[in-house]
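Have a look at these structures, which come just after this line.
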Structure P
């Protein structure tokens, strides 16, 4: 779907569509995902079954999907034609009473219906985007609702053949599985929580403690003592990190000498003005002092509103005179002058309501 150049709040939105198609009627449904993971496959399949309300005989995928990845040790040495399915995927199929199928290697023609529908749907989305006049959406949910409307229109002309398919299917009677995977993970002494091959910082109070992590397609939730303490964007791929300066600032202040060589140094500039501030401090302060002053500024952002600190830094940078964290603190404490606008009294003309009591008059000529 990246060819469509969709943006969310003017930011490039890289994504795929988990697209399901019934081969006889070509009835279709889909869900937006960020990767071809087993979580995404579960989300797409379950959403389709719920929308359909019935269970077909089989669910067919190709061999590149998450259904045949991450096998146990006994299956990793096998080739694709021998490997079979992931245990978790098999459990999902068993829950719904579905038969699992895959296409043969290098045989995309065996998925001809879905391949054709993929192209047809993308062309339809492109046309609707042109009519809409914008490719930017306020949220993923609003964008997905836009796609749902397109698929509903495409499915409207497929109802007759769909009825023939539904006549030989079993009704959906089982409850859906949760759209997440729950893990029990210990937080490292460095305050980093590792989920899969990626890392996330969490509040320093959780160092060394075990937490529950609920992994969804787009985000993860960190639970401790029956409370959700963090909601973080889920990272895909491997060896990526989500570093929140609010989680690590206290540790850095205790050892400011490690700031410049900090492994996740680039994550300590939440906005460009913070980087500009650090560059300005380095210009007229010794390196160690500049680092300490910047960390204190970051601490103020962590304790208050980051936007307020950013605005104050913008003002200080415009002065072209030396300043430090104390100057910033004084600026933040200055009261802001707020002007209360004059309100124009609204006069209500009650006579217009009298017109409702007048008899109706027919103005159509006989």
Structure Q
């Protein structure tokens, strides 16, 4: 016995024309071409899943009737969408989830996954609508409340987001993602209330960069710098190339800079002046390519952050002989950037020391 066909209808206005190989302007100017392109698009999607699809594009709607060769088309389509989501193939997963939602508008699994996908894509109004419908249908769905809180937070609705996170935690006190996101909302206004949330979340999500970043920032807000430092360094070490790692690096640079200044009562550092002056004298003897090589090597070495408040000479370079302290290397890098890319942010402000060194050099 052949399975029942899978039928759904979409508004043509909701179809993303950028998915088609023809320009949106050309498609809007030619209705027949638009209908053909949309029909072929859906036919290709469902052909991969087995069976055939009939697509009818009218003035306002897209009607699809898929005749699979295997039973339970809903499971087949949903499982394929989940497989794509796990591989982070979000663009390919979206039309499958959109099709499922059109056919099963109150399916809780579809609402949850489609809502989160749209939220991550920045389509926040629709995401919030779908996730609000989910928790209306399933008020005990803790992950759904968490996802709704994230969408509301992205919409700058902090009170509504916090309410959603708190509801998620009442339903499931071990929901670490709700803890993490609630903590992030509370950090600026009430870091003391945020800290226990981050501590619990970090015990569960020990290798989650977003949790570690939030935990470290919260500790900094509370003035607990020595505790924040290793947490931010761990955040970076997990993956040096993420946005979270870069934000952790920025926080560490600011922390190191504040400590450096406080060590001299906020005044200038004579040792940094001499480091910069030494770099200027060294760079005068080499060409711009050598300066670039030295500066780039220091920048790469410092991706996990230099300990600029430790005077120990524990760093070495391939491009320069000797051993260096973290502050010495940062001073050389700063001087190199001023030579080859003067407008680039060096990540630390030693402009006063650099200018004094420049006055001595000239």
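Read-outs throughout are calculated quantities, based only on the coordinates presented, and are distinct from any laboratory measurement. Worth saying up front: this structure is predicted, and the values here are computed from it rather than measured. Cβ atoms are built from the backbone, for glycine too; each structure is taken alone.
Here are some notes:
- Among P, Q, which structure scores highest (criterion: distance in nm of label points 7 Å out along Cα→Cβ at positions 233 and 321): P
- At a computed 1.4 (distance in nm of label points 7 Å out along Cα→Cβ at positions 33 and 49), which of P, Q: P
- Structure with the greatest value (metric distance in nm of label points 7 Å out along Cα→Cβ at positions 241 and 273, set P, Q): Q
- Origin of the derived value 0.65 (FRET efficiency 1/(1 + (r/R0)^6) of positions 113 and 305 (r between Cβ atoms, R0 = 41 Å, to 0.05); candidates P, Q): Q
- Answer label among P, Q for the case where helix-only ellipticity at 222 nm (-39500 (n - 2.57) for each DSSP H run of 4 or more, over all residues; to 500), calculated from the coordinates, equals -20500: Q
- Highest-scoring entry among P, Q, by distance in nm of label points 7 Å out along Cα→Cβ at positions 161 and 225, is P.
- Mean count of other Cβ atoms within 10 Å over residues 129-136 derived as 20.4 - corresponding label from P, Q: Q
- Looking across P, Q, the calculation of relative contact order in percent (Cα under 8 Å, 6 or more apart) that yields 12 traces back to P.
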